[in-house]
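Read the figures in this text as sums done on the coordinates, not as results from a lab. In this text the structure is predicted, and so the values were computed from the model without any measurement. Cβ atoms are built from the backbone, for glycine too; each structure is taken alone.
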Structure 1
Amino acid sequence: MRFAFVSPPGFWWALVLALLAGCGFQLRGSYALPYESLYLSMPDYSVIGATLKRAIRSSATTRLALTASDAQATLLPGAEYRDRVILSVSGTGRVSELRLRYLYPYRVVDVKGRDLVPPATIELVRDLTYDDSNILAKQQEEALLWRDMENDLVQQLMRKLVAVKPVFPDAAE
């Protein structure tokens with residue numbers, strides 16, 4: 001005699017949700033920055049600046065200041081550096097792999113120019129295969145990787161701004 005186990009339709013969904021909750025999975029929410037107001041010293045046409053402003057506006061705790069003198073802190077980006085390096089070459093001397101590197105230095109200072117957060121750099125690296133016979137497709141793939149790196153940079157920058165506890169000189173003195 002055989003017994004067949006028949007599960008209710010929602011059983012498997014409940015099991016998956018229980019496993020996800022047990023492993024610490026959590027949807028990304030808005031960030032709670034430790035500043036009352038923040039000024040971004042970036043041009044309006046900057047892709048990073050526009051995406052970062054959107055992320056900061058979505059946080060309920062920090063407002064974007066219009067000038068550096070009105071802000072509790074100012075984010076000063078350094079000279080960003082994008083690099084494209086050949087990783088490997090085929091036997092015929094053609095490029096077969098590339099590495100894309102993106103370095104983004106930044107500082108967070110107060111109104112008087114004192115560092116609230118030590119200067120830091122975010123480094124992003126992506127590797128991609130290359131094929132001379134598909135130049136257009138590989139150029140589009142490279143452009144998508146650069147855009148993905150810009151989005152990843154903003155997310156990492158927001159996480160770092162939230163995680164690092166600023167040292168306000170007024171409180172220390």
Structure 2
Amino acid sequence: MRSPLRLLLALIIAAALSGCGFHLRGAGSGNLPYKAMYIALPDTADVNIWLTRYIKASGSTQIAEDPKLADAVFQQLSDNRLKSILSVNAQGRVSEYRLQLTYTFRIVNQKGQVLVPPNEVAITRDVSYDDSNILAKESEENLLWRDMTGDLVNQIMRRLSIIKPKNPDAEEDDE
């Protein structure tokens with residue numbers, strides 16, 4: 001008797017969750033309006049690796065090996081990483097740093113016409129610093145940069161799935 005009751009309870013919970021619009025993080029949010037996309041970055045670039053992984057996970061867009069075979073070409077316009085001193089202690093030693101990542105990208109078609117105008121993503125993290133734990137703080141900083149790159153790619157994917165690409169042919173007709 002317990003087994004059918006548990007099954008019925010599980011079905012009720014599943015129906016309630018599906019009825020309220022619940023879905024796992026990332027599910028359905030990565031649907032891009034392009035059939036194939038080329039990423040114009042070196043294969044070893046962190047942004048290329050993460051972006052390729054996210055696009056493949058979305059399932060609706062293929063990664064093209066040649067820009068001529070792609071509906072859209074992702075282009076990096078700038079990637080600025082800055083580490084600046086945020087505060088110093090009474091002895092004049094650094095106690096906090098600010099890590100800033102500013103990334104600008106755009107999407108063009110095969111002809112080089114702009115589909116998505118330049119977008120800028122800015123991410124900032126503050127990290128404390130201690131002279132007695134140099135190696136640990138260096139590792140922490142590297143982890144923060146990696147986390148910031150992951151956050152950057154999440155924001156890029158959200159923007160690409162929300163932004164409606166403009167029709168460059170219609171714009172040319174207006175001119």
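If distance in nm of label points 7 Å out along Cα→Cβ at positions 50 and 66 comes out at 3.1 when worked out from the coordinates, which of 1, 2 was used? It traces back to 2. Using helix-only ellipticity at 222 nm (-39500 (n - 2.57) for each DSSP H run of 4 or more, over all residues; to 500) as the calculated read-out, with -13000 as its value, let me know the right label among 1, 2. Among 1, 2, the structure yielding -13000 for helix-only ellipticity at 222 nm (-39500 (n - 2.57) for each DSSP H run of 4 or more, over all residues; to 500) is 2.
To test your reading of the models, identify which of 1, 2 gives 18.9 for mean projected area of the Cα convex hull in nm² when calculated. Source structure for this number: 1.
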